[in-house]
Structure formats: structure tokens, C-alpha cells
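Read the figures in this text as sums done on the coordinates, not as results from a lab. Just so it is clear, the structure is predicted and the values come from calculations on it, not from any experiment. Cβ atoms are built from the backbone, for glycine too; each structure is taken alone.
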Structure 1
Amino acid sequence: MLVWERPEPPDRPVPATLSRERIVRAAIRLADADGLEAVSLRKVAAALGVGPMRLYGYIDTKDELLDLMVDAVHAEIRPTGDGWREVLHSLAEATRKAAQRHAWFADLIGGRPQLGPHTLACGEAVVAAMGGVDLDTAVPAIAAVNAYVTGAVRREITERRAERATGMDKEQWQAAFGPYLERTFATGRFPALATVVRDGPHLDADRTFRTGLDFLLDGIEARISS
């Protein structure tokens, strides 16, 4: 029986009341502060002021806890809009914002299937928005948007982590590595890349994400209209 179907054990008022919701919220606070490596049943129990054994019955494994954490974040993702394009756009934006609030979320989306109630509700809203689009088009279209968002969000979070690890922001990185690229491009071996770096658009993270998303949605719209 999956964790969402398994009843919680009877409440014990001492030394501290517990519930799956309290356990998950404590785990999310730890992950938000220090990443997934900060999450273990022992550390979550300590944050709640109880012994680790108290958590069993509510959850059996760390994998179950991670599944519950992912599902809790999906409660923050509420796709809205009129028509499939607005809903898919809303799904993408809401997922990105959730990952910006919870950087660890980027490490877990796109993995094994998520079957929690909030995740299923999100999926239901998206599929319902596809309306009269045939399933042979709707299913890969939704998968394409999810894949785009997963990749884009992971890259953005990885870049943010790299900035923290190196202490170098974008301008500092350019100052450090720009001379190397100039010397390399001066050899004439990479003319196409040189043109991109020197003359191409340099979009910030928001515009990069939204431009790529629009390209993808335009392609889906063309397929649906054909």
C-alpha cells in the first residue's frame, strides 16, 4: 500500500504530536535551508524534537519522505488559464517558481513517476485543459513541456549553485574567462560560436526561459492546427 493510502497511526500527545504533514514540512524546511543532503529521518526527527523511531508508521523509508515532499510542493503548482496554451504556460511558470523557492525540487522532478494527490490534481488540470486535442498529440505535447521545464529549471538551479560555490557572478565569470575565449576565437577555428558570443542576444534567465517556452508552444500549436 502506497504512503498516500496508508492510514496514519493513532496520535500520541507526548512527548510531541506528529502527523505526516508535520514531518513533511520539517523535512522541507531542512531541504530549503541546506539541500537534500540535510534530510534524513534522524535529522527530521531531531527538528521535531522526537526520536527517529517515532517517524516510522507515518513513513517507512526516506524515499517515501521524498515522495511526500515533492507532492507537497506540487500543491503550490496550480495551472490556470483559458485553453491549453495558457494552461501549459502556467504549468511551466508555476513549476519554475516552485523550484526557485525550493531548489532541491529541481533534483527530484523528472525522476520516477509521482503519484501523490497534489501531483495528480496538477496533471488532471493540465490534461483537462487540452480539451478536444487528440491524445496522440496531447500526451507528447504535455511531455515535451514537462521535459523543457525540467531541463531549464535544473540548468538554472545548477548555475545558481555554481555561483555560490565559486563566489563568481556572471560578470565576474566573463571577466575571468573572456580573455581566454577571445584568444580562442582569434584562431578562426570557431567562427559560428564567435558570432554568437559577440553578436547574439544575451538574455537574462527570465527571458531565456520564456522565449524557449514560447518556441515550444508555437511548435505545439502548429502541430495541433495542421
Structure 2
Amino acid sequence: MKVQTKSKKVNKAWLHDHLTDPYVRLAQKEGYRARAAYKLKEIDETLHLIKPGQLVVDLGATPGAWSQYLRRKFAPRDAGTGGAAVGELNGTIIALDLLEFEPIEGVHFIQGDFREDAVLAALDAQVAGRPVDVVVSDMAPNLSGIESTDSARIGLLVELAVDFAVRHLKPEGALVCKVFHGSGYNELVKLFKDTFRVVKPIKPKASRDKSAETFLAGIGLKVRPAGS
């Protein structure tokens, strides 16, 4: 009974924090599926990465808030309009996630596990040899609570995202990747510094204070895949 009572208290505390969160309220007001949209918005407004006409790949896209932000950035801004959630689109967005994804007009979605070769092949086929301007990754594994295990799982996803970026980005392109402070963080920073000319760690205001998550942005490739 004591465990159940404690669980209820934790759930009530989480629910209170969630309902009073200004970013949750703002997301509801502005029609975003999750508060995470404001993480990408702040990163973009800091680094000016997303521009109309680009090809952007959104990894770990579900529930779709980052793709929604990208879609609005690509909406034409003729005659002072823009930011539309539907209608004409000046740019290409390819989204991927293991989980189901409620369709967003103009967003090409692939469902599957990014760690599997067949899913990567499907993503490669969708890119179809076109140079990618930006890759954004909000991917995170299911955490076990065992730091060494979780660090390895996080590291693998980041390494796969970096490998995909190296193979597909324009030379001046950018990768934005979710990472976590803790074991393995310094190695991921080194990986980014070895791969990109400019590396910026960013902790957006929309990331919860208690969260260990942060984001690494790499801009401009130092390396190119063999044979490119």
C-alpha cells in the first residue's frame, strides 16, 4: 500500500508539473503535438539552420512536433503570410521513427528501427542521392537505469546519426543530435569535433531543468565518406 501511495504522489506531481508547464500550454495554443517543438525552435533561432527549400531528415520524429516546426518553416511567406500547418511547402521533410506517426501534410514518413540495416536502406532510398541540408535527431533509447548500458545505447544512436550525416549531408550541412550528460558524453563531443568544423552544445530553455538531456549541433563536415 505504501508503494502505491508513493506512486500516486509521483504521478500527481508529474501531472501538476506537466499541466502548469508554460511550454506545454504554448504547444497547445500554437497547435504543436509536443513541447519539444520549442527545443528545435530555440536551436534553430540560435544557429539559423533551417531555411526554405532545404531537404531535412527528422530522426526519432514521433509524435511529430519537430516535423511540424520544419513544415511551418517551409511554408511560403509571400505577402507576409507563412508558418502554415497545411498547404504549399517549399522544402522536403523525411521523418523516421520506430513508433507510429500521425501524418503531417507534406512530410514523408518511414516507420522502423534506425539501428536496422533494412530501415537505413529505406531511408537512403527516400533520400535518393539528394544532398541533405540538415539532419535533426531527437532519438533516445528506452533507458534501463543502468548507466553503462544506457550510455552505450545512447552512444550507438548518436554514432549512427553521425554516420548517416557523413554519408548524406552537404559539405556545409548540419546535424543536431540529442545527447545526455553523464558517462560517454565527452566521447560524443569528441566524435562531433572530429566530424564537424563547428560544434555547439545547446541546452534549450524548453528542456526540463531536471533532465540530463542536451543537444550537440555540428556544422560543416570535416570528413567525407570513402569514394565520395
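Given structures 1, 2, which gives the highest value for Cα Rg over 2.2 N^0.38 Å, for residues 155-194 alone?
1
Tell me which structure, out of 1, 2, gives 1.27 once Cα Rg over 2.2 N^0.38 Å is calculated.
1
If semi-axes √(5λ) of the Cα gyration tensor in Å, for residues 43-146 alone is computed to be 32, 14, 11, which of 1, 2 is the source?
Of the structures listed, the value fits 1.
Thinking only about distance in nm of label points 7 Å out along Cα→Cβ at positions 75 and 211, which of 1, 2 has the largest value?
If we compare distance in nm of label points 7 Å out along Cα→Cβ at positions 75 and 211 over 1, 2, the biggest value is for 1.
Taking distance in nm of label points 7 Å out along Cα→Cβ at positions 163 and 187 from the coordinates of each of 1, 2, which one would give 1.5?
Structure of origin is 2.
Quick check: 13.1 is what I get for mean count of other Cβ atoms within 10 Å over residues 99-106, calculated from one of 1, 2. Which structure matches?
2
Could you tell me which structure in 1, 2 was used to calculate helix-only ellipticity at 222 nm (-39500 (n - 2.57) for each DSSP H run of 4 or more, over all residues; to 500) as -13000?
This figure was derived from 2.
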